[in-house]
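These are the structures in question, set out in turn.
Computed from the coordinates by the stated procedures, all read-outs in this text should not be read as laboratory data. As the structure is a computational prediction, the values presented were derived from the model and not from experiment.
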Structure P
Amino acid sequence: MDIDSVDEYLERATTESRNVHSEHIDDLPVIEILRIINEEDKGVPFAVEKALPSIAALVEDVVRAFNNDGRLVYIGAGTSGRLGVLDASECPPTFGVPPSMVVGLIAGGDAALRNSIEGAEDHPENGVKALKDIDFSAQDVLVGITASGAAPYVLGAMEYARNLGAAVAAISCNRQSKTFEIAHHKILIEVGPEVITGSTRMKAGTAQKLVLNMITTASMIRIGKVYGNLMVDLMPVNRKLIARSKRLIRQATGCSKDEAEAAFLASGGKPKIAILMTILGIGADQAAELIERGDGQLSEAIRIYSKDKGESDQKNKGE
């Protein structure tokens, strides 16, 4: 897209429009500035709500990819890219998955996480290279994140991924987003003009973060990383997470602090195994085997144990 085309595109973009509610914000006292920002932010969850069917369809593809050794890959520039990297980086400690399972790519690379490298988004070939560098394949899912919907870095990557046969999604805040011309899953979050014209780190960024939370959280729930509403596969890598692990063992089973402590140690510091050991009164090895047979899902592991026990009891009666 040449400069003239970009100018014309942005002229029509909602994210670049002036917000009538904040036109004189520079003349207001601080408390009034904050009230305007707060009022504008209140509409973001409602904008996300309208996109729930599109988000749900994407989650189904992500779950399918995870179950077939595929990955979820986010790609974006500026604020959008940083949010993708943030969401990806939080999945391993929260859900106990390898860092390669959810990947965040940002125009300009890691340096762009701390420093503005805005020109990095202007080159579609760099988006393609970023995917090639991680051996992106048709098994994976790509989510392009761009508030305006016109970042060449993102568009180039999305075209490449679609041509490979991968599932491709787009999260954008403009109805005429160029990304929607490529994506299978079109996630439109119309948050309206920003309080500060064009500052998409505000409402657009908030909306994107909410959607990314939904994508990974719902997908991890579906592949068994959550039991009830407990994140049973978290990695207890510091004192806070060790304490949280023991607490969730108690929450899931109703056992005492001493029992939770013993189960945590016996499981090798793996909350999911400790929970199953406590619920069923079995050892760590048997619990680990049941979880594997249940494809990582605690509820399924419990059903398998009950089925096995019922069949064993029936056999013993017959004898």
Structure Q
Amino acid sequence: MKRNIAVLMGGFSSEKEISIKSGIVIYNHIDRDLYNPYKIIISKEKWIYIDDNDNEHNISKNDFSVNINNNKIKFDIAFIIIHGSPGEDGLIQSYLELIGIPYTGCDPYSSAITFNKRNCISFLQKYDIPAAKSIHLNLGDEIDESQIIKKIGIPCFVKANKSGSSLGVYKVNHKKNLISSIENSFKIDNEVLIESFLDGIEVSVGVMNYKNEIIVLGITQLITENDFFDYEAKYQGKSKEITPANISEIQKNNVTEMAIKIYKKLGLKGFSRSEFIFVGDIPYFLELNSIPGMTNESIFPKQAKVNGISLKNLCSEVIAQAVK
């Protein structure tokens, strides 16, 4: 009997529209010979199943089921493709564990660490993973502009600490823009990370457990028309992505080794995408996505395609891992 797969998309954050695009791509590539996929949109207001005629059906959170024409359908596995909360911060994983539903990707603990940029960087430092100098601020903290500039320098990056798709991220090229950038980031999150500027080649590295082996799926060089790889660059064609990246063999080996090491130390599962900037031949870690974008514009599916791995096979692989 075919198992019922709930493809969870949407979420609570400003990334919900990107998540829905990713979710539809995943839904379209799940093997119908093996599984029955269902589009499930999660929001703070309601959880709904969207059928092929765009009709909405409410999900019961008590046992994670849906009633259609007096026929109760229970989901066997959850395929999580929610960017931001509650998909990448461990909340939905905790719920699924409580009701005993297998799910794709990381457990609640690994999800929570990777979603918090500061905590992730701090965790990896003890494993000698280099990163930019940084200062962390909580909403309400006193902002000492002179101390920030003394430690971090200008230019620098101001980032919403728990956000993706470069939302709430600003490159500060002039001192006069520092405070306003911090204030704007606080509109996205109650924690802000300020990082020193690293000048070098930026790459995005896809890593996953594929057929019982942790592999680098691809290394993509990011060249943006904007000041940095922001939302426009990621989703509106304002960038050039080169796969495989135009880097030296030493750089390739170094970032491959580091990306796999990070995946293992964080105890990750399923898809992941980590970002680095090279300073010389050394890759400096920026951040990690435990649920990377899967839209037609996203990096991870393109890396898979270059390596001759179809999205259908990727989906089947992570679903199989979820029930092991």
Structure R
Amino acid sequence: MKKDRRSFIRTGMVGGLSLAGMACSSSAQEETMQGPIVVATWDHGVQSNAVSWPILAGGGSSLDAVEQGVRVVESDPNGTTVGLGGTPDREGKVTLDACIMNHDSQCGAVAFLQDIEHPISVARKVMEETPHVMLAGAGAYQFAREQGFPKRKLLTEKGEADWKEWLKTSQYKPKVNVENHDTISALALDASGQLAGACTTSGMAYKMHGRVGDSPIIGASLFVDGDVGAACATGVGEAIIRVAGSALVVELMRQGLSPEEACAAAVQRIADKHKSVEDLQVGFIALSKNGVVGAASMYPGFTMAVQSATRSDLVNAPSLKG
């Protein structure tokens, strides 16, 4: 039975799943956690948090934590949605998008970047070394090489074989994610109370060459306000862009909604803006400046990894559908 708007927004984390080496919570329990916190999207958020947490626990910055955390996912050749090993576009090219943002509204992004393993670190260089927010395509690649990033082939043998198989029919249709991985987005609050976030992806499989989704767009895939909190997104980027999803979540938190309520309201907004949301998966996670976390998605299956001094778990987000 479908949930109505109010019941969905007020629903807590539900369900549970088992993951080797991780406890899985049946409720996000909107507790206020003390000290550093890092949260990340999907099951591969566990990998990211495992790198981010020692940085935070050692007194490091939230910006370093999210950057280093998502880098490990960018380097995983077995992942097909981020960085090395990412599924190519319909021309057989792996193109990457990423952005990063800190508590003070400083941000950087790259779009349609090829042959560079760590777009998140290039995005940080854009933020710190240029007067711009975003570089794209050949210009982003040139900047990356000038900053010392090595050229690397990102299309793996398996990725190429799968692409050639896809070419036999060349049918493209976005689908609800059922593999528990997608864009890797991470948010962190460090011991000094500063927030930061990062987002990185190879985008939709077999997308049109040149397509850019929400992942490098500040306000869509990621938004951080040091006075309120931070939010990030995953799923069909076009739908997230249309409502400035992550900025919307943060603004709803500013108005008094909890992180979970704000995420749920953003998902509802997307549903309201589309005639049909069949096969349209989106998910949001949020972290308040006070250490409260929340998440919500369109369909079941979206997970959020949470790591703090008192918690280490993987939770299922409440969903509007299913």
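Assuming 171 is volume of the Cα convex hull per residue in Å³ as calculated from a single structure, say which of P, Q, R it is.
Of the options listed, only P reproduces it.
For structures P, Q, R, which has the highest computed value of volume of the Cα convex hull per residue in Å³, for residues 150-261 alone? Intermediate values should be presented prior to the final figure.
On the way: P: 166; Q: 141; R: 153.
Across P, Q, R, volume of the Cα convex hull per residue in Å³, for residues 150-261 alone peaks for P.
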